[in-house]
Structure 1
Amino acid sequence: MATTHRYTTRTRWQGSTGAGYDAYDRAHAASAPPAEAEIRLSSDPAFGGDPALLNPEQLLVLAASSCQLLSFLAVAARARIDVVAYEDDAEGEMPEEPRPVRVTRIVLRPRITIAVSDERPLPPRAKLDRLVEVAHRECFIANSLSTAIAIEPTFVVR
């Protein structure tokens, strides 16, 4: 029998929308028990949100980036490649037309640093690119989205 993983979250908001769309506070709190951390969120500033707080669209891009990072580390470890750093400057695109508005594209730009030695030489670029693709296919978040995800990796040798 297959295991089903369940993820629970909680969001909380308090205020009043009585003064109309332009007047209410978009800030709210989110948590995911049993983790104790709580984050403060808002809407995108283009929709009246607080630019000092994260918004759901950013969290979507962040989730895709984080999942790719974790998936790549897993496939690299299984391939015995010594990844010593991974940074990603990811970006999501959400045009206001056509409707319904949705995040239509996410671009991940990981900069992956690989340690090499006499015992662990640098793998061919084709192998590294294949591992990026395998990680993408194994990424749970990418598999859950209909949004196009492009990955533009850069590899650095240390």
Structure 2
Amino acid sequence: MKLERYAEDHADALWAILEPMLRAGETYCLPRDMGRAAALAYWCDAAHEVWMAGDGLGTCYLRANQAGGGDHVCNAAFVTAPGGGGKGVARAMLEHALDRARERGFAAMQFNFVVASNTRALKIWADYGFDIVGRVPQAFRHPAHGMTDALILHRFL
């Protein structure tokens, strides 16, 4: 699957990926009513290296997880477009992010807040060697499952 760096002409495709995720409110701690401009500004923050996957099937970004003494660990975020599930999009984005993280000299990757009910993502992250290193009880208000734990995942590169 081809991934390419985000450019301004991807804005419509990026919004088409982000909006359903935001409205569902099941995976990210972002306002469900977040508008296009705010969502694009958040996802395309200057500190984020943003990528688009396979004709609008997904997007991901990579960034340092922390500044200063924590800048050797990266963080990444992934959203698969509606209709993109089960096509290897998330795995392709993860493999790309892991490669880019190594190229940029990061020593590890950490996911700070994975909603425990996001079992598809958790399966993929486990398949790629991520360990659950922490659990925050009832940290997420899931629209269908109610109070849900958030998990912290980590792996060395």
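Each reported figure results from applying straightforward, stated rules to the coordinates on display, with no laboratory input. Since the model is a prediction, treat every value here as computed from it, not as a measurement. Cβ atoms are built from the backbone, for glycine too; each structure is taken alone.
Brief remarks on what is shown
- For 2.0 (distance in nm of label points 7 Å out along Cα→Cβ at positions 78 and 110, calculated) the corresponding structure among 1, 2: 2
- Origin of the value 1.7, where distance in nm of label points 7 Å out along Cα→Cβ at positions 14 and 62 was derived from one of 1, 2: 2
- With Cα Rg over 2.2 N^0.38 Å derived as 0.99, matching label from 1, 2: 2
- When mean count of other Cβ atoms within 10 Å over residues 6-13 is computed for each of 1, 2, the largest belongs to: 2
- Structure responsible for 47, with percent of Cα pairs over 17 Å apart, for residues 54-133 alone calculated and labels 1, 2 on offer: 2
- Origin of the derived value 22, 15, 6 (semi-axes √(5λ) of the Cα gyration tensor in Å, for residues 22-69 alone; candidates 1, 2): 1
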